[in-house]
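The structures come next, written out as structure tokens.
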Structure I
Amino acid sequence: MILPCLTVTASLKGGRGVFTTENIPANTVIEISPVLVLSVKERAIAEETNLYNYFFEWGKSRKKGALGMGNISMYNHDYNANCMYEMDYDHELMTITTVRAVKKGEELCINYNAEPTDTTPVWFDAKN
């Protein structure tokens, strides 16, 4: 399930991002999409490719990887994200939900640390 008001287009954050063509209220589920789960071995191989920037740590041990289908892997990072994600390991799904009202034209972002306001540097900031 992906809300029809979501679109993927160029982002000022770099590359592409997910945007909305309508106002979206807080606490709205905007996407529920399957993931392609990577074994520990497959994740190690994927880490050596451009896929590294698009998959999530997966499983209770966080040693596997998961590539989101739908728009899941296109949401950009923000330390003050307007969305959050939840992982359903049993059903191999991820859900994106708004944490505040989002205005038409606004980019929808998640915090790659899993908590919308966690300011712990993520891998691409930690290198700087």
Structure II
Amino acid sequence: MKLIKLTKDYYKEFIEMAAEYAESGDDRYSEYSTTETFKLYLDKLAKFENEETTPEDLVPSISYWLIGENNKLIGSIRLRTRLNKNLLIEGGNIGYDIRPSKRNNGYATLMFELLLKKRQKT
């Protein structure tokens, strides 16, 4: 397993994961179901990595995705490079989500460990 940056090459896997979320009643990725909207989502993730291109009311963040067997997307983890008032109270520097079928298997902990290793190298 490894952390990757999401690219257009993972569109099929992303759609599969988004469908699983939707089936569980969570529509967090539903708006990115076409190739066009998925590209917009990738652009959005890239913009959030830079202070100058992050929307003023939000904070910059770097997103990574956990890939398992057969390139299956298991979840994502976001490192917020700074906090605002709201995030100081609730949210913090790390945000993550795990696809419903993979929850309670230690993947969030694994993503955190891989993120720490990745950031130590930079």
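With mean count of other Cβ atoms within 10 Å over residues 53-60 derived from the coordinates and found to be 12.1, which of I, II does the value describe?
Answer by label: II.
Going by mean count of other Cβ atoms within 10 Å over residues 29-36, which of structures I, II comes out largest? All intermediate terms of the calculation are to be shown ahead of the outcome.
On the way: I: 17.8; II: 13.9.
Max of mean count of other Cβ atoms within 10 Å over residues 29-36: I.
Between structures I, II, where is relative contact order in percent (Cα under 8 Å, 6 or more apart) highest?
I
With distance in nm of label points 7 Å out along Cα→Cβ at positions 77 and 101 as the yardstick, tell me which of I, II scores highest.
Once distance in nm of label points 7 Å out along Cα→Cβ at positions 77 and 101 is tallied for I, II, the winner is I.
If mean count of other Cβ atoms within 10 Å over residues 85-92 comes out at 13.2 when worked out from the coordinates, which of I, II was used?
I
Given a value of -2000 for helix-only ellipticity at 222 nm (-39500 (n - 2.57) for each DSSP H run of 4 or more, over all residues; to 500), point me to the structure among I, II it was derived from.
I
A short reminder: the numbers here are calculations on the coordinates, not readings from a lab. A quick note: this is a predicted structure, and the numbers were derived from the prediction, not measured. Cβ atoms are built from the backbone, for glycine too; each structure is taken alone.
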